[in-house]
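Any read-out appearing in this document is the output of simple, stated calculations on the displayed coordinates, not a laboratory observation. Everything numeric here is computed off the predicted structure, so don't read it as measured data. Cβ atoms are built from the backbone, for glycine too; each structure is taken alone.
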Structure P
Amino acid sequence: MISINNVSKTYGKSFTKAVDNLCLQINDGEIFGFLGPNGAGKSTTIKMLTGILAPDCGTITVDGISLTDNPTQAKSIIGYVPDNHEAYDTLKGTEYLSFIGAMYGVNKTDLAERVTKYADMFELTQALPNYISSYSHGMKQKLMVIAALVHQPKVWILDEPLTGLDPQSAFKLKQLMREHADKGNTVFFSSHVIDVVEKVCDRIAIINKGKLVAVDTLDNIRQDQSVSLESIFLSITTQGE
């Protein structure tokens, strides 16, 4: 579903690569966890994967569609939840979701049904007629999650999606992630909450200083079943320091 081949990115005049020759193949039907310490290259990778940033070299395809050659088509099958929870504060929740739906070509009937379904699920229905500027951090996060789902994309790219969510909403989102992958779609999931990654992901990758340092199923990376993912993560990311 996602193919990242020999992708690198350097910012400005820096000689240090934020992402250095990254190669990843992410399958249909899996929840893929992406881990790394601050500054490791996670956000840069996600911004290239969503077409926000262009790589200096290498190729990225989503369901066989090149992000370079056909960016609009590739982005149309991606649902993205960024880590900054930014939305248009001068719009009402309903207006924002209508805008997102129109941008992705969702007809009004389908949009209304999906907004109702997800707003009820995440207990945001009563807030949708209000201006986004009045929303709490958690409410904005719920709105961003709903906006990423209304066009039923094949690929969900979720950057710290559980931040700000109450436990019930976080549980429901994790259920949706599993259901989405079980239908043959793909979830690319970045989080600092290692125990969540350990519970929900089929495979994980660890990036450190711009380089991929591990990618496999959790059991294969762990090998010794008594060792936690947290201890492995800390061991891998602190080597050489």
Structure Q
Amino acid sequence: MTTSPPPQFVKYTFYQVDPAWRRLPVETRAQDKRELAGVIAAASPPMMVRTYSLMGMRADADIMVWSVSPDLEHVGALATNVAATQLGSYLRSTHSYLAMTRRSTYVNEHEHAGSEGRLRIRPMGRRYLFVYPFVKTHAWYQLSPEERQRMMAAHFDVGHRYPEVVIHTSYSYGLDDQEFVLGFETDHPERFLELIMELRSAEQRPYTERDVPIFTCLLGSTDEVLDSLGG
């Protein structure tokens, strides 16, 4: 008998740097970046941590830390350790999303490579990651399971036409303000744009209450992402 892997906690934390940090001496900023990079490196294992730059993408976030953890304690410890660094004292978390993995509510056979039944997050290393929170309307949950299944099957059919885009779905019911956090990895942002445009006309679209803000994130090593801050 096969034992399912335990679910994981998924955290997307977006930071904005205080411009005052950029006015510090070059040597000070270099040491600050080394200290923070060391903290992030020390979190793995047991956590999986990826870093992204948003410089030039949004006005309210400069970098993002995507972490996947077996428990909440390590999520909290990473946040505390980041805040305890010198650079951390100049960082403000402008957006933060907490979620968990679980098996799909609608179709067990709808899986992506390496998803292990959606219970495991397996980053694909694609250059771009698009992240946003997602909330359904109350009316959606009043539909019959069969009706929701029918509409979601059509929704998945659209997604299958864009194999260049890999989705990571995590669930926030009772954990955070949103119901889902969606992350889309791709090397082709134009294909993600086309996917989202096509989904706008899907039958289930009116049952979406909220799917903003949306973040365009560029993958990089921790050193590369911290260097992107301009320091």
Structure R
Amino acid sequence: MSKNLRIEHVSRIYEVGGRKVTALQDVSLLVKPGQVVALRGRSGSGKTTLLNCIGGLDRPSNGRIWLGAEEVTDMAERRLVQLRRRHIGFVFQSHALLPTYSARENVDLMLRLAGFSRQERQTRAGQALKLVGLGKWQDHRPFELSGGQQQRVAIARALAPRPAVILADEPTGELDSATGQQVLRLFRQIADEQGTAVLIATHDLAVDAFADEVVHLVDGRVHPPKSE
């Protein structure tokens, strides 16, 4: 389902060793359905913290985050779990696949947790793996797949519930440049064909060619600051 993602004046402050550390400072962003947005910045700039706040894995100290008409920042934990399982997909640098499960079983598990019926799971898993070019590899386990193929399984897993947003944290970090380009091209295809919004936190300069917008974070702030 198509939904705007609105981030309004979000800050995140942690207390570490008795002192306050600001990870995000007054970040505002609008991501529309079908957009690919790259979050770029050095390590510690706040990219992962922002993704965690959007996905409900962390809560901002100030500000609001909306997915469609629902405010993520004010959501009960049970509803947050439902939101993550149905409407927000996650892709990590390390793939995070279960090693004893086949590609199809890794995708199916996410759908099962989201509460889809067996028939729906079979259809959605097959479609997602076909979309990422792994229809012929669906019965292979992760150790039988290349790094790029494993990342495509992870993308299929995130995509299968047909979420409004996919959050990708350094998805090309462990891939060679050619394979990384393939993964970025796939995100672009998903956004264009499925209408899914994609946020990519990355150091990879190659992402710029595939993104509708590149947001630079410096010390937790959008730089240069956006004019009101």
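To which of P, Q, R does the computed value 12.1, 35 (Rg and Dmax of the Cα atoms in Å, for residues 80-175 alone) belong? Can you show the working numbers first?
On the way: P: 12.1, 32; Q: 17.0, 53; R: 12.1, 35.
That value comes from structure R.
Please compute mean count of other Cβ atoms within 10 Å over residues 8-15 for structures P, Q, R and give me the label with the greatest value.
Working: P: 11.0; Q: 22.6; R: 15.9.
Top value of mean count of other Cβ atoms within 10 Å over residues 8-15, among P, Q, R, belongs to structure Q.
On volume of the Cα convex hull per residue in Å³, for residues 120-159 alone, which of the structures labelled P, Q, R is highest?
With respect to volume of the Cα convex hull per residue in Å³, for residues 120-159 alone, the highest-scoring structure among P, Q, R is Q.
From P, Q, R, which structure was distance in nm of label points 7 Å out along Cα→Cβ at positions 104 and 216 = 3.6 calculated on? Don't skip to the answer; put the middle values down first.
Details: P: 3.6; Q: 2.8; R: 4.8.
Label of the source structure: P.
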